[in-house]
Structure P
Amino acid sequence: MNKEWKVLAKAPLEFKSKFPEIPPVVLQLLYNRKLTEKEEVDEFLNPDYDKHTHDPYLFKDMKKAVKRIWKAIQNKEKVVVHGDYDADGVCGSVILYDTLKTLGAAVDIYLPHREKEGYGMNKQTVEELADQGTNLIITTDCGISNQEEVDLANSHSIDVIITDHHAPPENIPKAYAILNPHQKEETYPYQFLVGAGIAFKLASALIKEAARHSRQSLPQGFEKWLLDLVAISTVTDIAPLKGENRALVKYGMVVLKKTRRPGLKALLSIINPRRGRIDTFTIGYQIGPRINAAGRIDHANLAFELLTAESEPAAKALASRLHLNNQERQKATNSLMQKVKAQLQDFTEEQKLIFAVGQEWPAGIIGLVAGKIADEFYRPVLILTEQNGRVTGSGRSVAEFNIVKALEKTQIYFDRWGGHAQACGFTLKKVELVEKFRFDFEKIVEQELAEKKLTPFIEIEAEVKLGEVDWEFYDYLEKFNPFGEANPKPLFVAYQAQVLDWQKVGENGQHLKLLLEQNGNAKKAIGFNFGAWADCLSIGDLVNIVFEVGVNEWNGNRELEIKIIDIKKSDK
């Protein structure tokens, strides 16, 4: 679909006058991120771990949680960390497991099987943990919607401490303690920590408690060495990289580049044998998908074992398995995409919802496919799969529609459900409810989107002349690293650039290389997968381009790169 270009409003002169020392393009980027006060700007451009992260004891239940865990450590009670099967849940589980084990706890781990058990705690697991003599369950990235399961644990005299970042339901579980920045009357000042971020806060509080007990010693810098996992989780779970998350990820990236974890070293060696630049792209598109692939194709335990591996040979073997899982995941995703698209042959622009159902579609893949379909058609998408008499579903949405609020209105159909504004998951109570659920959900979508035209768009930060793109310009952009949610890599627009030369490049000519001139300045540009445009261009044509600025490195050389994101013939 053709995308609408939306150039953000220019920063007002009043704002610019507050920061005369900052270049205009940097000011525009700050204004676009709603950073208008000096303190906010300083925190964003110069995040400091000690100044810009919060005391973990600001969580209203933190003291209670730490006291209970410390009692378990001292009395050698059996503690189980119950995580989730995605990268956030696995990394959070590793953070708590490593910390508790180092502090001397009798700790074990439990990660559910995505297809056999589904998201969160379930009653059978609680019964099994009770039979094993468990005294304390600590959740990470799950638990806030598990009222019945927590009640069952309480009936077996098992205390439950919930650490979760998902939106709490109206009736929250009767847990021993809850660390969730979204719950009512929560006193923690930052709401956007991911599951592993909250697990890290609990670990940090435990480390502070250990310092009060002189007989407990931890390796030097133990807390900060956990930040590689916090960075992976925060980026992979698409949390906003502003405020505390920005500081955690910035320092987490430093730790990741020199990680002590044999598993991460092995994984990075497979991803990039030359160990080039490691950035949020590396996490979001290379590390994260491989960790997630364990839960999608095999079992999340594989990812947990990789991240806790202590020997290099074991780490290499596990990293290879994860890499193969990811390749299998890619093939399964492509296959399922074709099956879903086969159900969309009659799709029209008037439809507001895409709804697809299949038999024995892999539950670990449907969310990925829903995301790809949502991107391509720019519609809310629900994909359901029926397996062994059970229907599970996954949804992805667009900016105009909060999908999890729509699920809340149809929750009578679910055994379990949850998610965020643009991503959700659920399990239906009965197979026979599919059509009723579809009818009700479609009605909600039609009502909320009736007056809205769903058109995909590209959000552009500012107009920039090609002559402005130099190394000084690039250095200013680097101050905005790490990029991610709420702080995207900036996109710029250049109007009426004249085509001096063009050529198709790539093995099959699928890419487009351009030499463009604007106001007497000539610049090279590359458009990946824009090769077909070569047939539409002639020397002397005027084009408008949306682009990002990067660096192309090869054989020790570094060259600024204008990467085309979209292109249109100029009508000016």
Structure Q
Amino acid sequence: MLYHEKWELKKQTVRGPNGVVSSQHYLASEVGAEILRAGGNAVDAAIATSFAVSVVEPWMSGIGGGGYMQVALADEATNYRTFHFGMRSPSEIDTDYYPLAEGNLSSGDLFSWPSVLEDRNIIGFHSIAVPGQIAGIAKAHARYATMPWKELLQPAIDLAKRGLPITWSMSLRCLGAAKELKQFNASRAIYLDAHDLPLQPIQGQDIPLSPLGKLPMTLERLAEAGADDFYHGDIAQAIIADLMDGGNAMTASDLSEYNAQETDSLAIPYGDLTVHATPHLTAGPTLARVVNLASDLVQTKGTPEASTYSCWANSLEQAYNERLATMGDTVDSNECTTHISIADRHGNLVSLTQTLLSVFGSRVTLPRTGILMNNGIYWFNPLPDKPNSLAPNKGALSNMCPAIVEKNGRPYFAIGASGGRRIMPAVFQLITMIGILEMELDAAAHQPRIDVCGEGRCTVDPELGPEIRAEIEKRMPVFIGENSVFPTLYACPNIALVGPSGEFVGFTHPMTPTSATVAV
């Protein structure tokens, strides 16, 4: 019998005359909107929102992680740029330290990799890869921002000094990771109580705040000394000292030699649209393949029909099978997640996805800096001799898929999502709903979706009904999965769109409790 949650959650689309900021936390969205109100552009707002969301939603992303950013400038319509700052394996990593566990078990976290002994690639110091977040954000700032670096970090510093709000959704996140968080003293001090249980709000009282350790001081140092300090200065030294204490193989050279990249975006023709996606070791090339495979779609407008969902499922399955069999970093490439979409009053768009990978990343908070670190080693296939197998100084195959859609030669909307392998299917479906089927933004935001991401089945929202499930079952097994707050079986997207009349519109995922679009 299907268990069905008997509620219906909605979030209205938000409209404004001078821009919108969509993110997975309302406090971060408000920070970005304040930057736009102060005269900053979309890149300025993205940088401030990025730092802010890493403070109020630290289990999803932060300065100890990495990501990808897309930028489209309205006065340079052909200039769609991608900033690459994904994580890399340390140059001196010992791949023999990650043997497969006995029993042919699955890792059971985000990917269907074989399990590694003691989950060494998922939890703890040995799961940490070289972070690229600060390098990428700094490069984008140098290229396209208009406001001072220090000024853009100040809202995050203020939030960090105040402390982490202990809400019910924060408690829920901590519950799932408590047994690992308690292994690391600095993490335990922030997220757990004296009994190693998740911190909880108290009914009838103001939301309590949990101190974030040394993070406020690290952010202040980063603001004063500049981004270079993270890779060459005092912050770098503190990071390496903590990692060495924990047995991680990262060296000072791994940090100092990290180099974020700026490239052209991957242009994907799609009907009357051009989708600008991330190239190389991301979900962008797989998105291009899905668009190509779904080109025989018959439906032209309106709410997706059963045949449309079936076409999507088949295209996604084939594209993911090809992706997992062929994609990986085989040479020295220069190459649980959150997403930010921003449109400013000039029509500039930014789509930014950043991550620690798993929820709470490695679960390790570095005591000298208060930085919660990624578990980027988990991105690598633990089986040897595969395109994405673990090796020294290597970039991993990422699932991030920030995109900017162009229509009539102009930036139209920025889109992206969190959710691991579920990201690209959500981005593809929403681009199709809005740009090809011409659904209203509010209708597309709440339209039930499917998910096909290499699991050998199609996850179908029960709201889609038996006709759609039956059509998909002709092609592959179907799993009926509730679109709920927790666990999340579908990606969590958000959008910032430039309307035809010049008004700006945005939405965030209805089932993400803290997400919000703030208008300017």
Structure R
Amino acid sequence: MAFNLAEVNEAVAAANPERAAIVWGDRRWTYRELTERSRRFANALLERGITVHRERDQLAGHESGQDQVALYLHNGNEYLEAMLGAFKARSAPFNVNYRYVAEELRYLLDNASAKAVVYHASFAPVLAEVLAELPDVELLVQVADGSGHELLPDAIDYEELLAASSPDRPDVAWSPDDLYILYTGGTTGMPKGVLWRQHDIFIAAMGGRPFGQAEAFPDLDAIVAASANGGAAMMTAAPLMHGAAQWATFVGFTSGNTVVFPDEVTKLVPADIWRTVAEHKVLTLQIVGDAMGRPLVDELDRTSYDLSGLLALVSGGAALSSTLKDRFLEHVPHAIVLDAVGSSETGAQMGHTSTKGATATGTFQPGPETSVVDADLRHELQPGSHDVGWLAQRGHVPLGYLGDAAKTAATFPVIEGVRFSVPGDRAIWREDGIIELLGRDSVTINSGGEKIFAEEVEQALAHHPAVYDVICVGRPSEQWGNEVVAVVQVAANCSVTDDDLLAEAAKHVARYKLPKAFVYRPQLVRSPAGKADYRWAREQALDG
């Protein structure tokens, strides 16, 4: 059976109508209420003609036949209601990085040909700067957030929009070919909209496979039957504008579980996160790498919380160092730490489970459709080849990049008759079937004829207790061509020398990989989801 995200959600909701779907502070929305509110949003879009106009069989992989709906929002029930509602109207919602300045926002909304924008009132001033340059935008929906900003001209309040719309099931025929669009972060280049068939992303990352199993659910009846065992509290500390947070949330919905938000959703407040985890007996907490993991573990060092209900800390989108895993497991020894590897262009690919006394970072058990292809993109490698290749995904992969045929062809090549997704990570497939992830090729540093993976050096430096955060980049060098530079944020009340850091890193990587210079900054720049901003780091390295 081919799946549609709206159809799956409606089926699970119909089977568990009074179960809590979303909890945020003292507010609670049941699956029945989520269905009603998302239908109201869908019907509001349909009344304005914001829907599908060309079916998938009439389009190339880089084309969309649907109207795009921008979600310019912090986390909250409105994000999920509008996302589901857009799916139910057969329009295509997409994520907006809410840290963008006006120029970046204009580029993104123009690139996506956004027909509607749903935004928190606090973002109204930035949006107002660019609207005159966005003639495709026909609907502005403003979500009140206590910021005091008045409605933009021609905008409508979110709750008023819902109240004026029908709660009936939208009169459209949902299709597994309807789009799921995820914009990449743009930390190494301009953002790109990745186009997925909903069926493919559902199988690849949003709950279409039962946890730990290779085979997908056979039909809706099986999904509904499995949801009868749901009701667990699941939580993401990452913003929903990040793919990993969306995927974790929809995995929760598919299982009939309850998605919990902390009180504060505009920034990471570790005490609020752990208080919420303890209060609601959260079973799984999803984060993005060290940038989120370190302040959360620091808070556990300061304050005791009842985390007896927490089974798993799940990190995806960026590496979580072994040192932090060990520190977390000292506080929550019964839990596991799950590293989940994936990308906007692949969905979930592989994972590694750490337990107290047995932690590691950088090696992973591949999923059923994960592979490694050779450096020339000519054939698929086999375990034990020892060649450094490209981490790849086959089977359920995206259609392409919105509006970009050339990048679509380059990233999704056909190799030996099979279409792959190859977004740019280097990897080695070992004899034991384990994949060793080396890092993103776009941030690889060629120094003295050697290829050095930035993330590997970052992990080596992160072992030092004085390193609060670190990003490694290359800068021009007369001697080496390029040299490794580490941009470091030192932990509070700590001091450290270059030699101290070199000594620690030398325990974990070959000497030729060690940084040739260090640049110290009071705080490093990362995306709201915790991903390193390598463009900013290169500027610091050049200035340093």
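Each reported figure results from applying straightforward, stated rules to the coordinates on display, with no laboratory input. Everything quoted here is computed from the prediction, not taken from an experiment. Cβ atoms are built from the backbone, for glycine too; each structure is taken alone.
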Output the label of whichever structure in P, Q, R has the greatest value of mean count of other Cβ atoms within 10 Å over residues 96-103.
-> P
One of P, Q, R was used to calculate mean count of other Cβ atoms within 10 Å over residues 160-167, yielding 26.0; that structure is P
Taking 0.90 as the value of Cα Rg over 2.2 N^0.38 Å derived from one of the structures shown (P, Q, R), identify that structure.
-> Q
